[in-house]
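Dropping the structures in below, format is structure tokens.
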Structure I
């Protein structure tokens, strides 16, 4: 998939330092297209980045809230919603902090998930969009914790991450929260520059073997019974 061309077709713009839609975003967009979204459905996009997913949900008539910790991401998402002539409420904040106590029909997230040799996730800089601690789960686990309280009955979480992050760990975590969790889609994509830069470390930890030259992405779908 040519993600740059796909993004242009969606009319997406990104300010410098904002994560531009890549394979993972478009895999999640494909998963979103399979979900039933009614006019008036309440949707939240956690870590919205460019706002592509939020705008896609708004185009289907949903009432959409988008959240990102980055100031430039918030501005970018607002810009893209305006360009698309869609109403999206965009907050700056850490995951659900700006919307305490709210519940939704659909939760979307493409969180930071890349395992990093540098330890705790960075508080600033471009790497904040992908680095997620030694196991890549610093944000994924927080979303798993929050999901049971965010979803109404019958509500759905769609979250994308790398298989390097631990697909089974995510499924177990969500299941412990009472959700019906499964892998709804996968894709294999060439290593990007971030993974290529840390291949020796990833292989040293046993996360990749010497012959692997692709990353497996997974979409996790979890439903509140």
Structure II
């Protein structure tokens, strides 16, 4: 095995271990019910969307089938964490929103002392920025491989201009807020994201992968 392949194998093993750790913790958070990972992920996702989401949107972002998600949504609805309402834009679909109890639970799940957030407390800003940069690249790979769609990252946004500011400290530029920013301010789930078309996404992906500004 080449050194490059060995490094990638170790990186993959580390990510799998962290993922397993967080999944295990999601079943036994103090002060919260035992939650399967999918239900916890849906609660967090809906907490960031005041207007609600369709089941298809949730399934696409989680990278699961609609049938697989359906059982989780039914269980959450029975616990009165979520509610469905008719979609005004599509009579065949419904919009899913958090009810008060579901929002309170999501708030507890998103507490800094819980889940993955607790593991990041010991990282400095540069390390967080490096992690956010790698996360953007990994999400991009997942989307290229058809594992997930609809994820609201900076790299997938039409407003994002990687290395577009001319400022070494804050190399990127957001056309929506009209401001430069650095890696530590990259977003993996931005409510203001507007999906880039395929041509712009491919160009942004190649430019973002550069180690230094062009």
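Laboratory data are not the source of any read-out in this text; all were calculated from the coordinates shown. Since we're looking at a predicted model, the values are computed, not measured.
Some observations on this one:
- Winner on Rg/Rh (Cα atoms, Kirkwood Rh) once structures I, II are ranked, highest first: II
- Identity of the structure behind -9000 (criterion: helix-only ellipticity at 222 nm (-39500 (n - 2.57) for each DSSP H run of 4 or more, over all residues; to 500), calculated), options I, II: I
- Of the structures I, II, the one that -1.05 was derived from, the read-out being log10 I(q)/I(0) by the Debye sum over Cα atoms at q = 0.19 Å⁻¹, for residues 58-161 alone: I
- Source structure (of I, II) for semi-axes √(5λ) of the Cα gyration tensor in Å, for residues 106-153 alone, computed value 23, 11, 7: I
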